[in-house]
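Just so you know, all these numbers are worked out from the coordinates, no wet-lab data involved. Please read these numbers as outputs of a predicted model, since none were measured by experiment. Cβ atoms are built from the backbone, for glycine too; each structure is taken alone.
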Structure P
Amino acid sequence: MLRVCLLAGLVAVSGADSLAWSQTLTPQPSLRELAEIGDPQAAFDYGYDLTFPENGEPDTVTGRYWLVQSADDGFAPANAVLGMIYRDGVGVEPDIDRARSFFELAWQAEDSFAGLDLADLILFEYEVERATAIAILEQLLDDEEVGPLAGLALAETLMFDGETDTEHARAVTLAADALDRQPGLQRAHYIIGIGAAEGFAGPVDQTAARSAWEAGSESGDSLAMMALADSWLDTDWGIPDPVEAYTLYSLAADLGAGDAAEAADTLADTLDDDARTEADQRRRDWEDRLGWTATSD
């Protein structure tokens, strides 16, 4: 009897192991198969992987097809990605109106990143609808993820497109708040510096302005570099320092600021050999501050 029970137990265990083994051998459906049976998340993932593959060539046509299927099933991120595709011309001709439509669908589904993209698109491509973009940014200010970015975008439009001191002062406040919440937002330093230089958020404070622009420059912001360089050529800011200005213009030019390249070339013609040597040293010092200097193992 004992032998029979032991054999029965072995059979039972063997059967369980066989079942588990057979289950591990059952192939799991692929993303494409899941997409084909109507899974919107799988359709999105499959379409995204085809459009933006980590390796190999993209298949933007097939990828876009599956992203559209996902979007048609109400998956908001798919609309957001399609908006980006048509905005940037990824495998298609850029189509700003179509991009806006996709961003709007995603934003209506409460996709906050799509709202930010929509506001940005309106500000740059539909200038007469500035108020619409501002309203979207205002709604996003308290969003935990995109709130700082929305605050900085709103600060920029109020600073550069605003017409009143109240708008300019709020721009400075928004930039400072965005920087507090997300310290890596380098452009905020530039706006804060303008506020201090122009007295938008209190008395004119050239020292504070330079400090802000220097912080922005150290983080790699070309506009902060150019503003700081301009200040070193302005006699109203004290004794000019054309060597420092030249150094900063040349750094900004390396970051792609075309106006900076022209300014650097103009200044270069006024520097003697000693000044050029000093500029080379200051350039190396700035490169160290920016982390551009190569380090050996």
Structure Q
Amino acid sequence: MVPESCAGLRLDQALAQLLPRYSRARLSTWIREGRVCVDGRALAPRDKLHGGEQVEVRPALSPEETAFRPETIPLDIVHEDDTLIVINKPAGLVVHPGSGNWQGTLLNALLAHAPQLAAIPRAGIVHRLDKNTSGLLVIAKTLTAQTALVRQLQARSVSREYCAVVHGRVARGGTMEGAIGRDPRSRIRMAVVQSGKPAVTHYTVTEKLPRATVLACRLETGRTHQIRVHLQKLGHPIWGDPVYGPRTPAEPRFPRQALHAEKLALIHPGTEKTMQWQAPLPADMRQLIAALRDA
């Protein structure tokens, strides 16, 4: 019931006072969506109240509140046992819900595939790949396994090797060291900055093409966008990279960064034996390399 103290206020203003746990913007959205009835009628946010009206509000869950729900999404499972799952993630699949991507993520797919993962933080996810990077990811199925995998990542005993197609001809392999942090000139980019976290990437040349090079990159650390940033700093950005590549995309065009997590090796938390997996290059990267060979 609207108290007399709210007489003369707009509907959205009155609701903001009566329901302070919700933002005025959210309340206004609910009014426009027809989730608010005043004496059985739908009003506009700007309509004024006289006091004494009966208001019914039917709240809608925010995207954040519905993010951790199971969704039936196909998964390319390379290995699964009682302890862990190894996934070959396709390009375009977001790993974890976040701003702008609250549904349709790998986490949602995992909760549908193995409902018991709801009891584990982040549904067992211990490391990530960028949305448009394809390849291998390991998922813990128990809390003990998650702890063990996180410790291996911290100890740098998990081996992760990527295939990258880069601009230009790289003469020889080497190691790129450069602390990585947020680019002070852009919120969406990372960069090699003095204040960043230590990062080390080892790279070897696997094939030289007329205008590009295929590299095998091995991570020693796992910073955000690490390989993409280090290769750009090296002067050989990844082909198709929309953030760190050349401002004018080269031909042939590629709709994503040509980066694939090809190999993964770790100590199995259950058996304590070293296990390794390999995911073949996806079709789009094979086609890109073939086109660059013919260039």
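Please state which of the structures P, Q yields 47, 25, 18 when semi-axes √(5λ) of the Cα gyration tensor in Å is computed from it. Can you show the working numbers first?
Values: P: 54, 27, 20; Q: 47, 25, 18.
Considering all the candidates, the number was obtained from Q.
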query: Taking relative contact order in percent (Cα under 8 Å, 6 or more apart) for each of P, Q, which is largest?
result: Q
field: Value -6000, calculated as helix-only ellipticity at 222 nm (-39500 (n - 2.57) for each DSSP H run of 4 or more, over all residues; to 500), assigned to which of P, Q
entry: Q
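Distance in nm of label points 7 Å out along Cα→Cβ at positions 128 and 272 computed as 3.3: which structure among P, Q?
On the way: P: 5.9; Q: 3.3.
Source structure: Q.
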